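Alright, structures below, take your time with them.
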Structure 1
Amino acid sequence: MNRTVGAKIRHLRKTRGYSQEEVAEKLNISQSAYARIENGESQSWASHIEQLSTIFEVKPKSFLSKQKESPSTKKQKDKLLFRDSLLALNEVYQKLIDQYEKRLQEKDELITLLKREKDHL
């Protein structure tokens, strides 16, 4: 059973694009301890099942079931991830635009101030 669960955990990690080090860090364990979980050499996955479920965005029972994630489910998750990425990028772009507009306004105010000082000389 440990090998089956470990293989599922490895599959989820790889499909989500995580390294062993990243998942181990999220679980607060060493990379070698995490590797033993994936290799089926450790039963400690059971004590981390809630955290693993959160990390991989699956239900805890999915580690014990024999069914893999369907392609349509993966495609839907990929679409959601892509949408979330676009929203995050849009937010960053908007912040950059706001900063540039503020700097342009400051520049205009400085030019106006310098012109006034020049006129008073």
Structure 2
Amino acid sequence: GWTRDYYGPIWIPKKGASVTLTLENLPLYERIISAYEGHELRIGADGKIFIDGKEVSSYTFEMDYYFMMGDNRHNSLDSRYWGFVPEDHIVGRPAMVWLSTDASRKFPNNIRWRRFFKFV
């Protein structure tokens, strides 16, 4: 199963791509369908999936999405917790690596000097 260290394999939605919807994978995409793309999502008593009142077996995404992961995965709240991020929610881009350390080494030998202040 998935853990915070092993999260996958996972498919990241992109504009125009379609996914077959099942009750098993719906939790991955329900926030996208209802909150970000503005559709009414409902599961019938018989387990059938309805979008905007119509029974569906697949969904075509209207936007590109990203899986964001923090650089300190054991202390980051990221897409593993809050899901995919729609492209229109991204407001910036990285400029440089300010500091990079190796957790398996002790200070000061843990500083990755080749990455220090590196522009990306």
Structure 3
Amino acid sequence: MYKEDWLIRQIKNTIRIIMWILFKRKSVEYEIVDEYNYKKTDLLHKEILKLLSELKINKAENLLFETIDSGDLNFLRLSLDFYNRLNGLSDEELKKGNFAREEIEMGLNDILEIYGVKDLNI
């Protein structure tokens, strides 16, 4: 239990630090700026939210990795939002979605590596 609480805090803090350093934002949530002119990341965000609401976590993560564009920081913002949302799920919800908290850590580290942010040791 303590290890899991520690991991939850580490993931949360890592995401907040990256958001502040790269985007100068305290808020982690991905925001759709223009409801009339969606970007690729806006559409992806909507699809990921739908999958998460159905607890299709693996499918959502696969979609994220299949569509990621390492040259577009909006994908990083979207990814940070995704892993922050996963981190906020209860253990029961993660289990129903066939996902483990350690997978959140691994996925987040994989995303950060894609964007050249390494060795944070979460």
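Derivation of every value follows stated rules applied to the coordinates shown; laboratory data play no part. Computed from a prediction, not measured in an experiment: that's the story for all the values here.
Observations, loosely collected:
- P(r) over Cα pairs in 5 Å bins from 0, in percent derived as 2, 11, 23, 24, 22, 13, 4, 1, 0, 0 - corresponding label from 1, 2, 3: 3
- Which entry (1, 2, 3) yields the derived value -1500 for helix-only ellipticity at 222 nm (-39500 (n - 2.57) for each DSSP H run of 4 or more, over all residues; to 500): 2
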